[in-house]
Structure I
Amino acid sequence: MFIRQMHYLLALAKTGHFGRAAEISHVSQPALSTAIQHLEEELGVTIIKRGQRFQGFTEEGERVLQWAQLLAQNWEGMRQAASQNSNQLTGILKMGAIPTTLAVTPLITGPCQRSYPGMAVKLVSLCAEELIRQLDSFELDLGLTYLDDPRLKGFKTLPLYCERHVLLARNPHPGLLKNSPGWRDVAGLPLCLLTQNMQNRRLIDAAFREAGVTPNIMLETDSIFALYAHVRSAGLYSVVPHSMLIQFETAREVTAMPLSPELSRQVGLIVRNRDLPPPILDAAWQIALQLDLQPQFDSLIAASY
């Protein structure tokens, strides 16, 4: 009962509504409310601000909620450890990735699930800020993001590759193919780029500012796949991480050209520091340690010419 009470609290914190919390917990609303009331009686504190509807957690309730997050995570780790037997490890690996790294995630999840067929993966696309928040609240096990973010202090990190940006084009001007295009050359092209709220776009904007030019932006989108579609079918150019080329037929459809000066950034995995990580997270981490992604991504640039 105690573990169920923890999950009921987490469901209520996630939904902010007793009915929806009961629904995702697969219990009736009275059962959920009664379980939380029993927890309050056992702890001797009021956890929920009550009215006609859910009004939030009390100050004591917020502290209880932090422990509930930790206890639920440890319970899942204990459950995995109890059933762990070589490659029979089972459970759900909850992974978050910033949008520009989504193309890379199969190269991580694939080896994990081949080694541990009982491993399921829940993968979500998140901005870096939300990814860090969900790791802190134990909603995620693992994150894939830029490693130069100052907010990552206190997290355990694993560098996987250095992301290099390339100019993507369907039928590039011959002059662009002779030498690596500079940022002044790129600025005059009809461009499609990610929206300004995304880290990748802010990095590209900084490169244009440093070159003292204003880019000719014809289209903005929050989808890396929409960028590719507009390069392939609308005659636009784009600046993208070279890792995304792994998902597209670049040799036949588009050309990826290195930029000068090069724009690069370290990408890797992040987890919360903990003495006893859940077995399923530890297994994924050990597999990631053996990955060698950089040569694979770098070769895609040469292959597109």
Structure II
Amino acid sequence: MATVEHSSSVTANFVTANFANTDSDDRQLLVGRMGPWQLVRLISESELARVYVVRPVDAPADQPANYVIKVLRKEWWRDPHAIEMQRRAAWLGRAVSHPHLLPVLSAQVGQAPYYFVMPKLAGKSLSTILATKKHLPLPITLWVARQVAEALSALHDSTNMIHADVKPSNIIVSPEGHSTLIDLGFAHSETEARHWSTRPVVGTLNYVSPESVTSSLSAAPSSDLYSLGVTLYEMLAGKLPFVANSPDQLIRLHREMTPSCIRQSVPRLPKPIASLVHRLLAKDPLRRPDSASAVAEELMRLEIECFSCR
């Protein structure tokens, strides 16, 4: 697929606004060791895992730490489901090679401690960017969404697997605007049942497709497209299409309610973009675009048409 290059002024403004002073010195006090990897510092943790910046133990002490390691927390070492999630993410990260999917370089998932190693990405999560800057330039918004669609296309076509957790916190945007889809722990095939209540991940339900929370329907690649649609809606409108006070209410909204027209929030948004957003958010999976690759192609056309928009 051809690449749309963005003008230096648009990209420079994006970098200046969102990535000033993001470099950090990783040559800090060491915090431990995991197999052949030296743990330099903890960068994030969840109920399931901790993520550290690391370097090989035999690397010079002044060498920058250019890798991250995701370690399953000890309290989950006897949980088959948690271990399987770690193994699945490690396998997919090594099985699919694509510039917008985070690769896995090495892993230990056959015995405790369970971990896998990835390149350290420059940039911030899209959720962090949106928390400080509600609206990105329209060409950048379409560019980020298109890159995610390309990542989903590679995942769907290469493995017949569904990402199942597409959301801004799982999209890393570099200072240059390069976007990478991360966290394959919830990925699964269409025949596997993954009920939402088994997911200890804050925020996932804001982006979940209606069929993912309906026992009579199974998730499919189109479910990822719905989640991408929620993400695109949020990027454009500066808010989520559905907000609720409880998981049950949020699920009901995703299943039953039509989101307000995005042009009510963004009146100057071109109609073809609004049309794509609402087709992605269709309740019926059959009414969504045919594939992630089709979405990527449509986003590319819209990028070109909106190249000079702000």
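Each reported figure results from applying straightforward, stated rules to the coordinates on display, with no laboratory input. Predicted model, so just to flag it, every value in this text is computed and none were measured. Cβ atoms are built from the backbone, for glycine too; each structure is taken alone.
A few remarks follow.
- Top of I, II by distance in nm of label points 7 Å out along Cα→Cβ at positions 34 and 138, largest first: II
- Computed 3.2 for distance in nm of label points 7 Å out along Cα→Cβ at positions 58 and 130 - originating structure among I, II: I
- Rg and Dmax of the Cα atoms in Å from the coordinates reads 23.4, 76; which among I, II: I
- Between structures I, II, the greatest calculated value of Rg/Rh (Cα atoms, Kirkwood Rh), for residues 74-145 alone is seen in II.
- Origin of the derived value 3.9 (distance in nm of label points 7 Å out along Cα→Cβ at positions 186 and 274; candidates I, II): I
- If you line up I, II by relative contact order in percent (Cα under 8 Å, 6 or more apart), the top spot, with the largest value, goes to I.
- helix-only ellipticity at 222 nm (-39500 (n - 2.57) for each DSSP H run of 4 or more, over all residues; to 500) from the coordinates reads -13500; which among I, II: I
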